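Readers should treat all values here as calculations from the given coordinates under stated rules, not as data from a laboratory. All values derive from a computational prediction rather than experimental measurement. Cβ atoms are built from the backbone, for glycine too; each structure is taken alone.
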Structure I
Amino acid sequence: MKIEKMELLRGIKSVMGVAKKNDVDITDCVNLSVEDNEVVLKATDFTTSIESKLMLDGFFNETMNCSVNCKLFHNVINKMPQSILELEVDSDVLKIVCGKINFELAICNSEFPTSEKLDSEEIVVNGMDFANCLTSVMVATADVSRPILNGVFINAENKSIEFVATDGYRLATNKLDYSVEGKFSGILPNKSVSEIVRLTKDICDEDIVIISKEDRIRLEFNNVIIESIYQEGNYINYKHLVNNNPICIEIDSNSLISSVQRVSLLAKEGQKKYIVLSNSDDELLSISAIAEIGECIDNVVCNKNTDETFKIALNPSFLLDGLKSLMGNIKLFLKDSKSPVFFSSGDNFKYLVLPVSM
């Protein structure tokens, strides 16, 4: 078959994120198949599978199916001149020819796993909106000892998809509406989330087709298919955590981010490395830090619904992770020094941070 170098390279890059680098089995391979003048590249780690479809340069009336080491295949194609490549399976090798350059890559003997067909109702959503929602909450994910927290929980019902992530210290939620009935839920593993975010970061007005059934989910967009097995287990009960605390502070997000970043410079030098939010003047929020080598107080203009005194300590890194997903004027909802701080910008994104001991 003949195919343009950059087209083939684009397809390899789409799928290679799930190919393992050190294994010597099918999980470190990319599967290359050709049928009906369409090239399909696949890779899997048995939790996440990615498929990319390409069009051939010219007509090819034969079939081809082989699996080769993904990393080596990528490196070989990447170093080829900008030209048309010829690929051919000959016995147990894949031949790659470009002008006077010839490569032969050993074909993996193991059979590449096939995906089962998901017979379920499709939900179609805007690709950019889906990518933005997933990206906004993944800041709260982490590799922790509880497997159910190692990913993003998605729950679709009542024509709305809710995205939730937490590492036990902070929690992020976002919501995306869609136009048809459909219901599903599951925990997307961190690896799957990272690959979806990577492949959708440049998506514009294209739609994403979502199909979910029992233990897995399938996303289709831009000639790419991502299929992931859900993480086992039931997600934590989080809804009671996201509520409107009595103290409400309205403040510009950029001003708050700048202040937290400045005060964090000193907080990092302290033993406990926290910053303190406290009540100052009627129209000011005080952000402070104390360390062995000095102290800092930064006052930010805000609107408050109370003159009640409060003082709460927060991890500045966790705080900044959430603030960077908020735009314009935001609202902080507080209760006391032992209760979570809840942030919202009036849209569907919400972020919650647990306080630390002072």
Structure II
Amino acid sequence: MPELIRNLYKNYLKQNNYNFDKEQENLSIALDNLLKRFDHFQKRKTSITNKILGKVFSVSIESPKGLYIYGGVGKGKTFLMKLFFESVKTDRKLFIHFHDFIKIIHENLHVIRNKSKDRNTGITDPIQALAEKFCKDFDIICLDELHLLDVSDAMILSRVFAEFYKLGMVFVVTSNREPEDLYKQDYGKEHFRNFIEQLLMKMEVYNLTSPEDYRMNKIKALKEVYFVQNETKLNDIVANVFKDLEFEPVAIEVMGRELKLRKTYKNILLTDFKELCENPLSQLDYIEICKKFALIIINNIPKMSLEMHNEAKRFMMLIDQMYNHNVLLICNAYTKPEELYLDGKGAFEFQRTISRLNEMQSESYIKKNSASDFLKGA
């Protein structure tokens, strides 16, 4: 399998007319090397000679070192790991996002711990039993977007990975952080230090330092950012461009009080009209929102009736501040800008909002926008 992943990578660039990236190519070569080592490991593991040696003399074959890939978002980590995953010649493989992985870990541990209460099951160590269960089904796990915020997750992961390593599991991992920066809290750090030491022994560490932000390039390449009654298209963009991001709630301080927003990631706000315009927000709220977020994705913008003059006023203030702060807008509305608010208090002033909404859809607005750096440092 000479340079399989590298060739797949080059073909993908050619087919999609994308620019060559030397750092990505180097990572594809590193993944090719791991693919060769893993393929050799699989052949030795399944050979008749080694099966006999294993049964008679308890001889085990050491699994190859995995790969820990870190770097900023939008650099192509997940894309290249998927090329690797698709190239691995075994059904005993798993590609999973860390959020789903840790959820499965907790769910399985809960079931196993309940079973262990029955002494007849013979389960003395639930975490060991969990690792054995995984290793019965998989030889290699591709774990996407590893990040740790919770001390209980850090402590469980430290023990689970120790058992995985003993049983020969191979990992390919992506993360935005280098290993030493995965867990920042002081509490429980001594347990997690063991995890880092094991990780560095069992995995090669690769820093993907591509100068490009391919996620931002996808946004700049969008032909349309204002959708009319097309929530499916909006969701497709979110799924395609931001699929590997973990959105979470945040609280912004405005004049000594907290403004809570449900779905955010770094400088991105995923929201709807109800959250931003049906709640009693002020000009100051919108200023702080636009200072913090460089890309706002808004769903369900309605056609506003005469009675919705307060909501229309808030929407005007929001668009004014987004425009003033050069914030990118991707949205789904009930109708085109010219028909969003036809009658009612402030309808004349709303003409400015219509003009700005149209300009914010333009290629020049998107490409000149300061939001081109919106994910740097994430």
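For the set I, II, ranking by distance in nm of label points 7 Å out along Cα→Cβ at positions 68 and 132 places I highest.
If distance in nm of label points 7 Å out along Cα→Cβ at positions 28 and 268 is calculated from each of I, II, which structure is the one that comes out at 2.4? That value comes from structure II. With respect to mean projected area of the Cα convex hull in nm², the largest value across structures I, II is given by II. When helix-only ellipticity at 222 nm (-39500 (n - 2.57) for each DSSP H run of 4 or more, over all residues; to 500) is computed for each of I, II, which one produces -15000? Among I, II, the structure yielding -15000 for helix-only ellipticity at 222 nm (-39500 (n - 2.57) for each DSSP H run of 4 or more, over all residues; to 500) is II.
Have a look at I, II and say which one yields 5.0 for distance in nm of label points 7 Å out along Cα→Cβ at positions 36 and 292, as calculated. Among I, II, the structure yielding 5.0 for distance in nm of label points 7 Å out along Cα→Cβ at positions 36 and 292 is II. Quick check: 3, 14, 23, 27, 21, 10, 3, 0, 0 is what I get for P(r) over Cα pairs in 5 Å bins from 0, in percent, for residues 260-347 alone, calculated from one of I, II. Which structure matches? Computed on structure I.
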